[in-house]
Structure I
Amino acid sequence: MQFLVHIFKSDSGNFVLSFYPQQSGNTTFNEQGGLLSGVFGQDSGNYDVKGPVFDTGGLYRFKIEVITMGAYDNQVSKSYTAGISIPEYDNLTINDPGYGTQQMQIIAYYDRLHNITYDPVTKFVNFTMPFDWSTQNISQLTVVHQEIRIPRTLGDFVVTKYDAYVNNIKIPDKLISIDDYSMDAYRIVHLILYKPDVENLFSEQKDPGQEMNFAIKPSDENIFPVVQFTRNAQYKIALSWNPEKILEGNTTQFNFKVLDPYAANKTVSPISYDFSVLEGKNGVIYHQIGKTTDSSDGDNINVAFPSNYYRVNHNSI
């Protein structure tokens with residue numbers, strides 16, 4: 001469906017289009033300095049475009065034709081295409097047997113998503129995005145970016161590692177990044193595929209079709225230590241625990257090190273800490289305030305998990 005067709009004029013060859021999305025009405029094109037342009041027969045190339053343009057997220061494609069300066073009716077070169085991506089926000093309601101009703105949000109920074117689903121048994125979140133796998137389109141690509149906002153109360157998803165797939169091909173861990181600091185109520189997981197990554201995916205498929213099918217789930221593996229910066233980036237925290245699987249009715253030993261963020265594996269001088277282990281439904285399981293040692297082995301805290309707690313996850317130090 002076409003939402004914008006217009007001839008834009010500029011005597012200098014430079015164009016600046018300022019878009020003002022509106023929910024309804026007709027699309028209007030107003031040239032800045034239009035009155036003087038009419039008097040002196042000059043075209044500035046600066047336009048205000050108002051109307052129902054870019055009012056929804058997705059990938060907008062443009063066909064651009066360059067026509068002559070002397071008369072705006074003769075095409076002087078082949079047409080070419082360009083694209084603009086507008087972020088789209090989708091909400092996914094999850095009914096989990098252990099954590100109840102949860103609201104996950106997915107932000108697509110390339111094109112619109114559909115078939116967004118969650119499987120409570122496999123823990124897979126699936127969604128599909130239209131994608132042109134032609135070499136011409138991939139050559140113009142910069143990045144495909146999906147942002148997944150996971151509520152911290154969905155304990156099974158607050159893990160150290162995720163497995164993600166595109167068209168049933170597992171993508172490398174380096175394309176998955178975790179942000180625990182931007183939002184208080186959500187953990188943000190980014191799937192970021194640059195052009196070389198998309199080219200690699202294309203080479204592994206015989207018939208990729210016209211879509212990218214994404215799937216992400218909590219990994220069955222833990223990556224230790226879990227390393228995160230404090231909010232002010234003053235310290236780096238390395239956390240691990242044993243046994244890896246935290247079970248109700250058992251004791252788990254947590255080990256943490258407070259590291260210099262600018263030196264490799266260097267523990268800082270003793271500092272005060274506030275250590276908490278939280279469970280999604282019942283709140284604080286364990287809380288301890290103390291002072292770290294400067295040992296290279298870090299500090300250990302033993303936490304006995306009550307037998308009446310269904311699932312447990314650590315939230316923060």
Structure II
Amino acid sequence: MRFTELELNKATKIKALLLNVEEKRTKNNTLYLNMSLSDGETIISANLWDTAKENFAIERGNVVEAVIFVKMYNDTRSYSINSCELAADGNPEEFVVSAPLPSEKMFDDIYNLSTSLGVYAPLVSNILLDNKDKLMIWGAAKIIHHNVRGGLLYHIWTMVRSACTILKVYHESVNRDLLLSGIILHDIGKIKELSCDGFGGAEYTADGTLFGHPYIGAVMVREYAARYDVPEKEANMLQHMVLAHHGTIEHGAVKLPAIPEACILHHLDCIDACMYQFISTRENMMEGEELSDKIFGLGTRVYR
């Protein structure tokens with residue numbers, strides 16, 4: 001059984017992979033556990049009420065058997081856990097949500113491209129090689145988009161493909177090597193911002209909480225630029241790409257995009273994040289269902 005098959009206003013027993021457990025408090029100051037669970041196709045957030053983390057012994061990465069009650073709240077399915085036990089059997093790998101392409105293929109495609117990026121080639125290719133182990137499994141986010149195993153690579157891979165098409169239109173006005181380098185490295189700080197367990201779960205690290213991935217990524221670019229003698233102007237522009245890719249200050253950019261390559265990067269980032277949510281939501285809708293639950297990252301329900 002999958003989460004999409006759970007009936008409304010009914011408690012159902014289901015096996016799932018426990019990705020994360022976080023202790024929180026209600027407005028009335030009572031403790032509860034917020035859990036991330038995966039059925040192999042979908043990841044949900046569910047609450048186990050009136051429970052402290054010290055009284056919950058199951059570690060993340062285990063298959064659990066949970067009784068889950070589903071109801072609608074603000075146009076969205078809300079999941080409450082009536083009980084949760086360690087499953088007697090079950091292979092965690094069967095419950096992992098992964099990117100639709102093998103990580104090895106995506107990494108090879110991106111790495112091969114990185115060797116063609118002129119003055120940026122040594123910087124970009126060596127950052128990729130030095131962080132390959134993490135890139136093979138890292139998600140691109142804790143929630144919202146590409147929050148699956150291999151999700152970060154898939155996000156980069158699809159953005160690179162989109163950029164290659166845009167370059168056919170704007171090739172006279174846009175620096176190809178800078179744009180593609182910025183796309184490959186725009187989220188590289190997430191390998192330090194997030195801690196991923198290989199099952200698709202992610203948590204923010206102390207550095208991630210203090211600095212955020214744009215700053216962390218820009219520092220990495222500066223370090224590798226010095227190591228591989230990238231000229232100062234080119235290094236500065238690549239750092240700017242990383243620092244400005246969120247587009248606006250209120251959305252987390254350190255600076256507004258000041259070069260066309262940074263502008264394209266920002267909009268491709270937004271397009272790819274939105275398209276991932278539309279595609280994954282439609283894939284997980286039940287047969288005959290026209291409207292999804294409200295999707296947090298899109299701010300609306302998805303129509304099919």
Structure III
Amino acid sequence: MLARAGYSVVVLEQGADWAEALPEGEKQFDQVFHDEYRFGLEKPLPVRRPRGDYSTFRKDDKSVAKPFEGGWTATDMGGGSLLWGCWGIRPLPVDLRLQSLFKELGQSDKISEWGYSVADWPISYNELEPVLNIAEAILSVGGDHQGINKSIKESPWFKAFSAETSMNTWRNTLPSTPFPSKEYPQRPIGSFFFKAMNAIGMNPTMIPSAMVNPDIKEYCTQDMIDKMIKNWGDNPKPEFWNQSPKEIWSDTVRDACNICGFCGEYVCWGSRQPKYGTLSTTLHELRNLREVAEIRPDSKV
């Protein structure tokens with residue numbers, strides 16, 4: 001968005017641009033590489049395993065710090081968003097007012113004693129909500145706000161906080177704007193889990209997911225951004241968002257998820273990225289703005 005607004009932007013990517021050598025239109029994956037046993041368990045490609053030689057960990061004070069070898073995040077341009085499970089969870093209103101919450105609960109001194117410094121955000125949730133709506137349009141997040149809000153309000157922690165604090169002031173400000181698409185279809189294992197949770201009196205809900213719903217043949221980000229801008233609400237709208245959607249985002253179309261089951265640890269099976277990943281969405285947009293945007297792979301800061 002900064003680049004679209006005319007600012008000069010430099011994106012530093014720790015990972016290499018492995019796709020740079022691929023010809024335009026060339027298939028971005030091969031089904032041979034979607035092999036859980038070979039690549040998920042045997043891990044023959046160490047190039048995508050280490051996090052980096054400067055990201056080290058130790059078990060205790062006496063141990064020698066060593067690079068973390070079990071992760072793949074940021075070893076490719078686009079980082080972990082290429083190989084993730086697509087959870088698209090937005091913050092709750094209380095997340096932006098944690099300092100006020102701890103003060104009200106009389107826990108500020110204990111928080112400081114533990115070495116934490118917690119501050120309230122300088123903006124309110126109501127100011128941030130329209131931008132979150134647009135972000136979800138860019139990510140193609142699908143879900144059910146009513147179901148999520150019901151699960152939150154009936155959870156033990158929410159009821160406990162509501163009884164002790166002024167959290168009642170925001171319990172009615174939980175997100176209500178519909179997601180860009182409906183929630184992802186529940187799979188058989190999820191169905192069994194929901195039945196078990198309901199049987200013991202809990203309130204399970206589907207986690208919002210940043211992928212194009214299988215019931216949608218194609219997803220046009222530009223159209224969804226337009227929809228969210230029109231639903232901005234009463235808050236003042238920055239001048240940037242008064243532009244037409246064509247000036248904000250390209251007309252790129254994404255395919256629907258085909259429920260291949262390879263979300264975790266694998267590049268998306270779909271040819272036009274059903275799964276949100278920065279390489280195929282935001283970074284893709286920057287490639288079309290080369291006059292004001294530069295992407296530098298293999299970067300360390």
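Which one of I, II, III has helix-only ellipticity at 222 nm (-39500 (n - 2.57) for each DSSP H run of 4 or more, over all residues; to 500), as calculated from the coordinates, equal to -7000? Write down the numbers at each step before the final one.
Details: I: -1500; II: -12000; III: -7000.
Computing helix-only ellipticity at 222 nm (-39500 (n - 2.57) for each DSSP H run of 4 or more, over all residues; to 500) on every structure in I, II, III gives -7000 only for III.
With Rg/Rh (Cα atoms, Kirkwood Rh) computed per structure, which member of I, II, III shows the largest figure? Mind dumping the intermediate values first?
Numbers: I: 1.11; II: 1.01; III: 0.98.
Comparing I, II, III by Rg/Rh (Cα atoms, Kirkwood Rh), the maximum is at I.
Between structures I, II, III, where is distance in nm of label points 7 Å out along Cα→Cβ at positions 160 and 224 highest?
III
Each reported figure results from applying straightforward, stated rules to the coordinates on display, with no laboratory input. From a predicted model like this one, the values you see are computed outputs, not experimental measurements. Cβ atoms are built from the backbone, for glycine too; each structure is taken alone.
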